Structure P
Amino acid sequence: MLEPSEGINATLWLIAAAVSFVPFIMFLVSYLRVRSTKLLVTTLAFFVFMVKSLILSMKLFIPTYSDEFWWSVVAILDISIIGLITLALLKKK
């Protein structure tokens, strides 16, 4: 059983995953039309953010889920997201 604050946090991360799905699809469709490296990198950044959000919402679906290990994974995903966004901004085309 989740504590109320854990349930609220997990629900908010699930909402963040759902919301990030929209720009992920938008950038994916744009990339498939234009084939721009910048759009591909941005698409990957939104995909990684969506995966991160799903990891942080896993408590809602798996009762025995322990997030202690996953905090390190999430930190690596955050670094990846920042790197991808930086790379997209530095790309000329």
Structure Q
Amino acid sequence: MKSLVLFGYDQPVHGKTFRWGVLCNERDTKQDPLSWQTINGPYRRYDEKFKRSRSLDTVKTTEGVKNFYRERVTWRVSIPFVGSLVEKFV
């Protein structure tokens, strides 16, 4: 079952933002690694604050499907089983 998540996310460019959506997937990047292009791509190459963690959450938001790294989440509330109901409206 999918969960509805509400969380604060610290973005390197825009600062802290409130996010919400349906949690689709939780991924451990140590066991299921990211591609070389993602890790060494131009978007994050010069961002000193950005660090890769082992936990990557895939969340379906109103802006589309997005990935969030857990080390940048400042607070998080997860409501189990509600995500399946809300997913139709996101």
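Every number in this text was worked out from the coordinates using simple rules, so none of it is lab data. Since this is a predicted model, take the numbers as computed values, not measurements. Cβ atoms are built from the backbone, for glycine too; each structure is taken alone.
Can you tell which of P, Q yields -0.98 when log10 I(q)/I(0) by the Debye sum over Cα atoms at q = 0.21 Å⁻¹ is derived from it? Source structure for this number: P. Of the structures labelled P, Q, one was used to calculate relative contact order in percent (Cα under 8 Å, 6 or more apart), giving 36. Name it. The value was obtained from structure P. When mean count of other Cβ atoms within 10 Å over residues 1-8 is calculated for each of structures P, Q, structure Q gives the greatest result. Given a computed value of -27500 for helix-only ellipticity at 222 nm (-39500 (n - 2.57) for each DSSP H run of 4 or more, over all residues; to 500), which structure among P, Q does it belong to? The value was obtained from structure P. Work out the source of 1.8 here, i.e. which of P, Q gives that when distance in nm of label points 7 Å out along Cα→Cβ at positions 41 and 81 is computed. Comparing all candidates, it corresponds to P.
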